[in-house]
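Since every read-out is calculated from the coordinates, none of them should be taken as a lab result. Since the structure is predicted, the reported quantities are computational estimates derived from the model, not experimental observations. Cβ atoms are built from the backbone, for glycine too; each structure is taken alone.
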Structure P
Amino acid sequence: TTSRNPSPGDTFIVRRVSYGIGVERIIPFHSPNLESLKVSRRGKVRRSRLYYLRGLTGRKARIKERR
């Protein structure tokens, strides 16, 4: 979960396809292994839980850019 001020228990998920297999890692915001966190892009979505993206590939998995 994320918010403007993340609490100590908040986490985020990083997803990547490696050797044809989707790999997800759950990382806490306040992890000692995390040096910095940079948001590269922001997308426009209408829901907070984006689990439906796991089943999509290619162009279908893209999210429109927020203006």
Structure Q
Amino acid sequence: VLNPRERRIFEARRLADEPMTLEDLAAEFGVSRERVRQIEVRAFEKVQSAVKGTIARQEAALEAAH
């Protein structure tokens, strides 16, 4: 679902025990803090959409089984 940059930012900001700052990630990728924030938001939306799609497919499969 996520490209490597989105995955790195998402994991570093949302899944790490000690999240990286926007500034640190901006320096790592050579972009602005705002750009990192935008990528993080887009990555979160992609993950959220994928999870919702998976849940919908599982619910449909359960209904079809009954």
Structure R
Amino acid sequence: MPVAPGELVGEIAVLDGGPRKATVVAEGNVRVLQIAREELMQVLEADPKAATALIAVLASRFRESD
């Protein structure tokens, strides 16, 4: 499944500390930002807008999978 620019990959594993379920292979040059669980949790605790944005992404994916 293609991943569009700006999309998240592996966010569930970061949030719940479980194993990741996705492997991503680039077909060209890409820029990637990897965030450790501890860092992401700090950002989400400090910035409610970031937490709300992540919840919106997760809700959208959940809705699409139904």
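A few notes on this one:
- Test item: percent of Cα pairs over 15 Å apart calculated as 61, pick one of P, Q, R: R
- Given -15500 for helix-only ellipticity at 222 nm (-39500 (n - 2.57) for each DSSP H run of 4 or more, over all residues; to 500), calculated: source structure among P, Q, R: R
- Highest-scoring label, criterion being distance in nm of label points 7 Å out along Cα→Cβ at positions 4 and 20, among P, Q, R: P
- Identity of the structure behind 19 (criterion: relative contact order in percent (Cα under 8 Å, 6 or more apart), calculated), options P, Q, R: R
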